[in-house]
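Computed from the coordinates by the stated procedures, all read-outs in this text should not be read as laboratory data. Computed from a prediction, not measured in an experiment: that's the story for all the values here. Cβ atoms are built from the backbone, for glycine too; each structure is taken alone.
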Structure 1
C-alpha cells in the first residue's frame with residue numbers, strides 16, 4: 001500500500017457544502033462569486049473573440065458557472081482567486097469538490113483572446129475531502145506564477161479535484177467495477193469542467209496532469225491510458241502498479257489500469273508521444289528503484305522520460321514543489337503549447 005502524504009493544510013481548511021445542479025455548481029450565501037469565463041478589468045469581451053474562426057486552436061468557455069471564492073493567491077500570484085465548486089460528473093456519476101485557479105497572465109488584456117495550457121493537480125494520501133494544493137503552505141499557485149514570470153514555466157490554469165470518494169480506501173484513480181468511476185471523473189468530467197469555464201486549447205499539447213504519491217500513480221496511469229487528452233504527466237513519488245484492495249476479484253480490469261501494461265501497449269502501437277517527468281526525493285529509498293526500473297523498461301519510443309531527484313528530499317508535497325522549480329517545469333513547458341490566439 002502506498003505511503004500516505006499529509007500536509008498541515010488538510011487540518012486547517014473548513015469546507016462549505018455547496019448546493020448545485022447536475023454538471024454545475026452554485027454559490028453559498030455570503031460566498032464571494034467567481035466567474036473565470038468573464039473578462040477581467042480592461043480586457044476585451046468574450047463576445048468579441050474570434051470564435052467563428054474554425055482553424056483557431058482556442059476553445060472558449062461553453063457552459064460557464066459561478067464558483068465560490070475559496071482564497072486568494074498573493075505574491076507573484078497578484079491577488080488572483082482560487083474558486084471551488086461541487087461537480088456532479090455527468091460521465092462518471094461521481095460528485096466531488098473541484099478547485100480552480102487561473103494565472104495572472106490569464107486576466108491581462110493582451111491575452112484576452114488566447115487559450116491557456118492546463119495542469120490537473122492531484123493530492124496524495126486519500127485526497128479527500130480536500131486537495132492540499134490549494135493550501136498557502138505549499139505555495140504551488142504562487143510558485144507557478146513566479147516561474148511563469150521568470151520564464152521557466154508556461155502560465156498554467158490549475159484544476160485540483162478530490163482524488164477519492166472517501167478517506168477509507170484508495171481507488172487508484174480508476175473505474176473499479178462496482179465502485180465510483182474515479183478514472184472517468186479525473187480524465188473526462190474534470191477536464192470538461194475546465195473547458196466549459198476557461199479559455200483553453202483544442203490540443204493535447206496543452207494538457208498536463210500532476211500528482212503526489214497515490215495522485216502520482218493516477219497521473220502516470222492517466223497519461224498512458226488517455227494520451228488523447230493528456231500529453232504530459234508529473235508523477236511525484238508514485239506507485240508503479242495498482243494496489244487498491246478494491247481490485248480483488250477484478251484481475252482483468254486491474255490489468256487494464258496497470259501503467260506497465262499501458263506503457264507496453266503505447267510503445268507497441270507507436271504513440272501518441274507522451275512525456276513523463278518523474279520526481280522523487282533522494283530519501284525515498286523504496287520508491288527510487290521502482291521508478292528507475294520503469295524508466296529503463298519503458299522510457300523509449302513514444303515515451304520520453306525525465307527523472308528529477310531532489311537532494312535531501314522526502315516523500316512530501318513540499319519536496320515535489322521544490323523539484324518543479326528546479327527544472328521539472330522548464331522541461332515540461334518545453335514540450336507543451338503556451339497561450340495561443
Structure 2
C-alpha cells in the first residue's frame with residue numbers, strides 16, 4: 001500500500017529480505033485475515049503507517065535463515081507470529097497517558113508477503129498438531145479469546161460462559177470454554193446454530209429474540225453467566241452487564257457496535273461485576289495457548305482459503321461475515 005484504502009493494495013515483486021542482527025527469515029505459508037487488518041487497510045486506524053506498507057498480522061511459516069546473533073530458533077522450525085511483539089509477559093507495555101498498541105500490520109510492518117525478516121522474539125513455535133493454514137489463525141483471534149477467558153477471567157470447569165456472537169474470536173472462545181469444562185451459551189443467527197452446537201454450544205439463543213435476557217435467566221436458573229465474551233461493544237455492554245452473574249467477569253474485546261461503550265451503573269455495582277479490557281495478549285500467553293491446542297486437539301474453524309493473488313476477493317469475503325477465519329495461502 002502507498003496510501004490508505006483497499007484500492008491501494010497492490011501485489012509487487014521485491015527482493016527477498018535478508019535477516020539482520022537478531023532476526024530470522026521466515027518463508028510464509030499462510031496468513032489469516034482479521035477485522036482489525038481490514039480496518040487498518042481501509043482507514044489506517046489512526047496508526048503511524050510508513051509507506052509502502054504491508055498489512056496483515058497473523059502468519060504461519062518456516063524459519064529458512066538466521067541473522068547474526070539469532071539463537072531462539074533453528075532453520076526448519078515452524079513458527080507463528082506474535083501480534084503484539086513488545087508484550088512478552090505480565091502487564092501490557094505503556095502508561096496511563098499512552099497505552100501501547102504496537103502491533104504487526106499496524107505500528108510495525110505486516111506479514112502479507114512470501115518472506116519476512118523480523119526479530120526472532122516476534123515469533124513462537126507453531127502447534128505440532130496443525131497445518132499452516134490452521135495455525136495462522138491463532139495469533140490474533142485465538143490469542144484474544146484465550147487471554148480473555150483463561151489468562152484474565154480465569155474460566156474453569158463448571159462455570160457458565162456466554163458468547164453473544166459467532167465471529168472469529170467468538171468461535172475460539174467456544175472451543176476454549178468447552179476445553180476448560182464450562183457450560184456454553186451462544187447467541188447468534190439461525191443459520192449458524194447447527195455449526196455452533198457442533199463446536200460445543202450447550203444452548204443456542206437467537207440474537208434477535210425480544211426475550212433474550214429472560215431466556216438466559218431461564219437457562220441459568222436466574223444465576224446469569226460467570227463469564228461474558230463481549231465481542232460487540234458499544235451499548236451491547238449494557239446487555240452483558242444484565243446477563244452477568246453476581247461476581248461475574250465481562251471480557252470487553254470487540255467494538256463492532258462502536259468505540260463508546262455504555263452500561264447501567266446499578267447492576268454493574270450491585271453484582272460486583274469485573275470488566276476486563278482485552279487487546280490480544282502477551283507472547284508468553286500465546287505459547288501457553290499453543291501448548292493447550294496441542295494437548296486438547298483443538299482445531300480452528302476456517303471458512304475459506306484464497307491464494308495471495310486473490311487478496312481483494314478474500315477481503316470481500318470478510319465483509320460478508322464468514323463463519324470462521326478467512327485464510328490466504330501464500331505458498332500456493
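Overview of values
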read-out: At a computed 0.99 (Rg/Rh (Cα atoms, Kirkwood Rh), for residues 77-180 alone), which of 1, 2; value: 2
read-out: For 2.8 (distance in nm of label points 7 Å out along Cα→Cβ at positions 37 and 173, calculated) the corresponding structure among 1, 2; value: 1
read-out: Comparison of 1, 2 - label where FRET efficiency 1/(1 + (r/R0)^6) of positions 245 and 269 (r between Cβ atoms, R0 = 25 Å, to 0.05) is highest; value: 2
